[in-house]
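Participant: Pasting the structures in now, so scroll down.
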Structure P
Amino acid sequence: MSRIGKKPIPLPKGVTYAVEGNTVRVKGPKGEVVTHMPGGVKLEQNDGNLVVIREDDSKAAIHGLVRALVNNSVEGVTKGWTRELDIVGIGYRAEMKGKGTVVFTLGYSHPIEYPLPSGIEVAIDPKQTHLTISGIDRQKVGFVAAEMRGLRPPDPYKNKGVRYTGERLKKKVGKTGAK
C-alpha cells in the first residue's frame, strides 16, 4: 500500500486545479503549472484537501508518484522552489547579462553563456560566487541547477567548481612524491 499516495494534499486558499484529460493544471498566486498525470488515478477534493485515488492495485506504482507531482505543483504556485549554487575557485564567477542570460567564467579559455528558460529567475550575490535559482516548477528549477553545476562539476582534488550549497565533497589525496 502506498503511504505517500494516501496522504492528502492541503489546498491553500487561492489555489485551483483542473484535470483536462491526462494533465493537471494548478493555478495559484505565483502562476500556473501543468503536470502530466498517467491514467488509472484520479483526483478528488475532500474538505479543502486533494486526494489521489487509484482505480485498482495494478496502479500502485504510480499512485505515490502522481501525489508527489501534484503536491510539488501546489507548493510551487504558493511558495515557489529554489536551489542554491556556490562557485568555488580563484577567478570563477557568474554574472547576469541582460534579463535572461547568465555568463559564467569558470577557468576555461572562454566565458560560458547560459540562456535561462522561461519561468526561471536567477539572483547572483555581489561577490558573484553564490547563485539562487528560483521558479514555480520544481522539475525545471532542479534541471537548470544541475545543468549549471555540470558546466564545471566540483573537482575531487582541489574542490574547485560549481556545487550545490551545503554539498559535502570528499577530497581525494593527490599523488605523493617519489621515494
Structure Q
Amino acid sequence: MLKYARGYGATAKTLHWLVVVLLLGQYLIGWLMPDVHRGPPGTAMALHISFGILILALIAFRLVWRLTNPVAQDASLPALQRNLSELAHWLLYALVFATTLSGWLFASARGWTVSLFFAIPLPMLTSQSPAVIQRIDGLHQIMEWTLLVVVGVHVGAALMHLLVYKDRVLQRMLPGETS
C-alpha cells in the first residue's frame, strides 16, 4: 500500500515547472511559426515536434511519479474543491497526452520526419495519408486550445488560493517550499 506524502518533493516540483516552461515555449513556437498547411516543416516545426516529444516523455514520467509517490490533498479544503482539483489535474494529464500525440499523429500523416532534436529518429504513428490528415485536421489545435483553457482554470484556482483564500495550496508546489 502506498504511503501518501504531506507535500510535493523536489522531483514532482521539478517535473511540474519543467513542463510549465516547455509548454510556454511550445505555445510561443506554435503561434510564431508559419502555417503548417503551406508546405514542408522548417526548423521551427522540427523544434515544435521535438519539444512536444520531450513534453510527452516528461508527462509520462510525471504520471508514473505521481502514481508511485502520491501526495495527500490539503485536508483543510472543502470536499468539492478537493474533488475539482483532482479532476483538473487528471484532465491536464489527459490533455497534454492528447495534444502531444495528436501533433505526432498529424506530423506522421503528413509524412514529415519525426525526430528528437534532429538526432533521434522516432517512429511514424501512421503512414502518410491525406485521408488521415483530413480526419484529424484541426484536432491538434482543438486539443491545444482546450489544454490552454484548463491550464488557465488551474492557474486561476492557484491564484485564488494565494490571493483570496490566503492558504498554502499554491506554496505546496513552489520551488524551495516545504510542506
Structure R
Amino acid sequence: MKAVARIVVWLVMLVGGTWGGLALDSKLFPHLHGNLWMHVVGFFIGAGVLKLVMTVSRNTGRTLAGYGREGDLPRMETNRLVTEGAYRYMRHPMHLGLLFFPFVFAFLAGSPSFVLMIAPLEAVFMLLMIKWVEEPEAIRKFGDAYLEYQKKTPWFCLKPTCLKALFDKIEKPAKHPL
C-alpha cells in the first residue's frame, strides 16, 4: 500500500509539474514558449540526466535486493539494514538520484517554469518526505542499528568516492552472507 501511495505522489508531481510548468510558461516566458531549440536542447539535457538517474536507481536497487532481503519478501521490500555499496557512504543514495527526476521531466517538456520553479520545489518536498517519512520508517524498522548508522552516515555524499559507488556497475545482486 505504501508503494502505491508513493507512486501516486510521484505521478502527481511529474504530471502536475509538467502541466503547471507549461501553463506558466505561456505567461512568464512567452518568448520561449513553443521555441523549437528550447525543446531540442531540453530534450538532450533531460535524456542525459535520465540516463544518470536510471543508472543510480538500478545500482542502488540491485544493492538493496542483494543485501536488504532475507527470506521470501514482496518486491521492493527489505528486512535488513543495508550499509554496503553506495549505502556505505550515504543513507539515501537512491533518493539522491531521484531528486533529479523532476528536472528530467522539466527538461524533456522544455519548460523553463518547471525547470526554474516547480522542479526545485518538488526536490525540497522530496527532502522533507525523506526527513518526515523515510527516516522515521527506517528507525521503526531497524531500531538502534539505524540510529547508529544515522550518526555515522550522512543523508547524501558528493565526494568522488561516494559518486563512484553510485555509478559503479552492479552486474547482479550480491547475496548477503547469512
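Participant: Once Kirkwood radius over Cα pairs in Å, for residues 24-71 alone is calculated for all of P, Q, R, which comes out largest? Each step should come with its number before you reach the end.
Facilitator: Values: P: 11.6; Q: 12.3; R: 13.6.
Comparing P, Q, R by Kirkwood radius over Cα pairs in Å, for residues 24-71 alone, the maximum is at R.
Participant: A further question follows. Can you spot which of P, Q, R the value 1.0 was calculated from, given it is distance in nm of label points 7 Å out along Cα→Cβ at positions 112 and 144?
Facilitator: Checking each candidate, the match is Q.
Participant: Further, regarding this structure: Work out relative contact order in percent (Cα under 8 Å, 6 or more apart) for each of structures P, Q, R, then name the structure with the largest result. It would help to have the intermediate numbers written out before the result.
Facilitator: Details: P: 18; Q: 26; R: 34.
For this comparison of relative contact order in percent (Cα under 8 Å, 6 or more apart), the top structure is R.
Participant: Given a computed value of 1.7 for distance in nm of label points 7 Å out along Cα→Cβ at positions 16 and 160, which structure among P, Q, R does it belong to?
Facilitator: Only structure Q yields this read-out.
Readers should treat all values here as calculations from the given coordinates under stated rules, not as data from a laboratory. Quick caveat: nothing in here was measured; it's all calculated off a predicted structure. Cβ atoms are built from the backbone, for glycine too; each structure is taken alone.
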